[in-house]
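Bear in mind that the values in this text are calculations on the coordinates, not laboratory data. All values derive from a computational prediction rather than experimental measurement. Cβ atoms are built from the backbone, for glycine too; each structure is taken alone.
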Structure P
Amino acid sequence: MSRGNHQEAIYQDDIDRQIFLETLTEVCTRTGWRIHAYVLMGNHYHLLLETPEPNLVMGMKWLQGTYTQRFNAHHREWGHLFQGRYKALLIDNKSNDYFPIVSTYIHLNPARAKSFDLQEERLSDFIWSSYPFYLRASKRPAWLYADRVLGCHGVGDGRKGRTWYRQYMQQRVMEIVRSKDPHQLDPDWSHIRQGWYLGCNTFRDNLLDKLDTLRSERKRSSFSGPEIRMHNEREAQRLLSAGLKQLSLTDQSLESLAKGAPEKKVLVWYIRSKTTVTNDWLSEHIHCGHPANISRCMNAVKDKKNKPIQCLAKIILKCED
C-alpha cells in the first residue's frame, strides 16, 4: 500500500483512477504480477500482489513513478505524489488462512471509510475495487486472479461461489454498520496496519533467517523497520543465552544479582556491541534497573583499568570461539 504525500489525495477524479488502473495493467504485463485484490481510496491504495518473479521493487518504482508523471500531466502539476516508499506486508503463501484476511480487509476499506451509503447502497456499487469483478467474472481484467481467494474460502470461482462471496461480504458490511469502531472489528486487521508480515511463526522465522543473510552482506544501518527490530531482539536473546552459559549463569541467578553486578555490565556491553536493541530491552532482560543505567554499564566495560570486568569480558568473548 502507499499513501499520498502529506496524506493528500492521489486521485482527484475518476479519470485519475482510470489512469491508475491502466498503469497497473501495464506494470502487470511488464512484470507478470498477479493481483488478487485491490482498492483505490482517496489518498491511498491497497494491492494484494503476488510476484512470480523477484521484481517487486523494480515494478513498484515503475508503477508509482509512471502514475505520478501521468497524474501531474493530467493536472498540470509537478513534484512528488506519494509519501516516500510504499509499505509491503509479506504474506504466508503456503497457508489458506491469510489471503481471505487481507482480501476482506481490502474489499471492506470503502465500507469502513463510509465511501458509500452503507444502508442504501451495496459494496459492489463502489467500482474502484476488485470486489465487483469478483462477482462479474466476464468483466474481470486478465491480471486479476479471484480463484485463490475464493478457494481459500472453500468455494470455487463459479456462479455458486460468487453468490456465496457476495453474501459473505454483505454480512461483513452489516457487521461494520453495527460496530462502534469498524477499524477494530477484526483483530487480524491490526496486524495488516501495523505489522511487517502476516503468517505463522515458522514463516516469520524463515524471513528472519533470510534477514541474517542479507545483513551479513550489507551494512546494518541499511536496514530499518519492525522486522529489523524483531530480528535484533531474537539475535539479542540468542547472545544473552550464550553469554549466560559462558558465565555459568541462568536467567534466575542473573536476576538475583545486584543491578550493578559486573556480570550484568558485561552482558549489556556484549549484546549492545552486536545488536541495536533498545535500552528498555536490555534493562528488562538483564535486570539492571532503569534504562539510563545502560550507558553506565557500557562505560564500565570500556574502562581498561577495571580488571575484574575486563576478565569477564574476555570470558564472554569466548562464545565466539
Structure Q
Amino acid sequence: MQSDITLLDGGMGQELIMRSSAERPHPLWSMQVMIDEPHLVAEVHRDFCLAGAKVLCLNTYSCTRHRLTKYADSARLEEFLKLAYELACQGIAAAQVDRRDIDVVASLPPLTASYVVKSPLTQEQMMAEYRELIELQENHVDGFIAETLASLDEVDAVLDAADQTGAKLLLGVTVLDSDGSRLRSGESLKTVVDRVDQSNIEAMLVNCSIPEAIEQALPILAAGSHPFGAYCNGFTSIEALKPGMTVDVLEARKDLGPIEHAGWVSRWLDAGASVVGGCCEVGPEHIATLHALIEERGQRAMGIGQHQIQPTTTTH
C-alpha cells in the first residue's frame, strides 16, 4: 500500500458558480470572476487548503491564447496567469498554512473547448501554445497538470511541450462515460498509456469523467509504468455541452456527496492509485472527507514536490 497519497483540490469553476453574484457564465467567465470578484477565487483556494488539499490548481482552465483571441484580448494572457497565481497565494495565506506544504500547479487544459475530439488547431499550433503556457509560468509554479485531454493529438502536443521545457507534469485524460477504456475521441486509453511509458511525467490520470468510467479505466493505467490516479466529475452526463457553451448547462448527480465520492476513491486507492482529488461538482467538503479517509487508512496526504511519487506495488 502506498504510504503517501497526492491529494489534489476539487473543481474551481463550479464553486465559483455557486458563490459568485455574476449572471449566467460565458466561455471566459471564470477569468472574469478574477477581475470582478477576485476574493472569491482566493476564498475557494483557502477552503480547499483548509479541507486538506496539498495541491492547488490555478484558476487558469479557460486561460489559453486561443480562447482569449476568440473571446477577449490575447495580449492579457500573461496578466491573467500572474493574477491566478497571486490569488492562489492569497488563499494559502488566508488558510494560515505553510506555503512549503502546498504545491501550486498550473493547468494545461484543452486549448479550444472541453471534450473536443478533433482540435481546429494544428499539432504545431497546439504544441506552441502549451509550450508558451509552460514558459510563462514555470518560474513560479511547482508543476503542471494537463487535464481533460480528449484525444491523442492533445496528449502528444502536451508531451512534446513538456519534453522541450522539462516541465514537471501530471497528465490527465477524459474518457467516455459509456466506455472507460476509450478517450472522448474514441481512441484507446491503452494507446495513451503505451505512448507515455517512456516519458518523464509524474503520474498518469483520468479526470473529468464519471466514477463508473474511471473504474473501467484504472486497470489500464495500472498496467503502465507510471504512478496513476483519478479525479472524477459529478455530472450526470456531459452530452449537453457543446463548444462555446459552459458547464452550467449540465446537471449534477444527486448520488455523489462527500461520503459517496470517498467510497469510490477508497476503491481506487485499494487498486493502487496514488493521486486523487476532484473535478467539477467536487467541493471542499468532498476533499475534507478524502483527507480524513487517507488518514484513516494510515496514509499521508502529500503534494507533488514534497516527495518523490513512487510507482505502486500492485502486481499486474
Structure R
Amino acid sequence: MNAVRLDDRRGLVRFGVGAALLSCSVLAGAQTMGDPTGWLTRIHQAAINRSYQGTMAFSAGGHVSSSRVVHIADGRERYERIEVLDGPRRQQFRHNGSMLTLMPETKVAVVEQVETRAEFPALPASSQRAVDSYEVRTIGTDRVADHEAEVLLLKPRDSLRYAQRLWAERDSGLLLRTEVLGPRGEVLESSAFIHLVIGGKLAPDVVLKPMKRKLDGYRIVRPQTISTQLDAEGWSVKTLPAGFHLVSCSKRPLDAASEASTDMPVLQSVFSDGLTHVSVFAERFDAQRHKPMRTMLGATNTLMNRHGDWWITIVGDVPMATIQQFEAMLQRRP
C-alpha cells in the first residue's frame, strides 16, 4: 500500500471527540446568541465540558459509517468510549491522554498517549482564527436528532478551502451536524448525530473497566510518537498557503498495528487554518511500495509523490490545488 494507508487517513486527521477551551457560564453562552463567531467558542466548550452519549454517522463519497459514542466530563477528568458500528469491529477507550484501541478480529490492542485532537463534534482549538479565512454567519434554525439547532455557514474568503455548514445545539452549543460544501454548494461529506442524549449521570467505569482489563490473546502495540521540528528533520517550508500555520510536527511508526509493520518512522506535520487541517507525511522512498497517486473521497484529497529519496503523502479536507501548494512549498535541505 502507498505510504499511509488510505483507510487510515481520517484516523490520522480525525477520529474521536475532543477540543480544549475553558468552560463557559450560562451568561457567556447567552451572549453568543446574536454573535456568529461566539458560536464557535460555544462549540469548543460544549465538546469537552459536556457529558453526552449517542450515535453518529459519517458520509463521504458514497460511503457511510456510524459509531456509538459516550463522552463523560467530570471536573477535570475526561472519559470517552467509541464503538465503530460498520465494517471491522473497533473500540476506543480514552481517559484524558491515555487511549486504548481494540481490534477484535485481528486481536490487536494499541495502547498510546494522545494529544487533544479536534474532531466531530469539536472544532480546532484555534477556530477563532478561522474568521481570517472564513466569513461566519448564522443562516437559520433547524432540528437534528430531536434537538433544536442554530445553523452557521462558514464561507471561505478564497478558493483554497471549502465552505462548511455547522448545526449547534441551541442550549449547550454542542455540535450536532457538519457539512463540507464544494464550489457549487454540493455536499462533499457530512457528520451528524442520529441519536443523542446530552447530560445525565454517566459512570466513568464504562471507560475505565475496559482499559484495566487483561488483554489475554491480544497482541499489544505501544507506538511511540516523538515531537520534533521540521528543520531538525532536514526539511524547510517556503510560503504556506494563505491562512495556514504549522500546529504540530512529530515522528511515529507508519502502521504499528500491522503484522507486516517494519516500524519505520514517518514524519507528520499538521497545518491548520483554524477550521480544517492538512497533514504532510514524509518517509523514505521504497520503489516496491510507492506509486504516485491522487485520490478524492468526499472532501478529502490525497496526493502521493516521490521527492528525491523521500516519499511524500499530503492529506486534507481542502481542494487538490491547495494540496499541490503544500507539495510545492516543502523542501529537503542538502
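Here distance in nm of label points 7 Å out along Cα→Cβ at positions 50 and 266 was calculated and came to 3.4; which of the structures P, Q, R was it taken from?
Of the structures listed, the value fits R.
The value -0.48, -1.20 for log10 I(q)/I(0) by the Debye sum over Cα atoms at q = 0.09, 0.14 Å⁻¹ was derived from one model only; which of P, Q, R is it?
Numbers: P: -0.64, -1.06; Q: -0.38, -1.03; R: -0.48, -1.20.
Label of the originating structure: R.
Which of P, Q, R yields -12500 for helix-only ellipticity at 222 nm (-39500 (n - 2.57) for each DSSP H run of 4 or more, over all residues; to 500), as computed?
Q
Upon calculation of relative contact order in percent (Cα under 8 Å, 6 or more apart) from the atomic coordinates, which of the structures P, Q, R produces 17?
R
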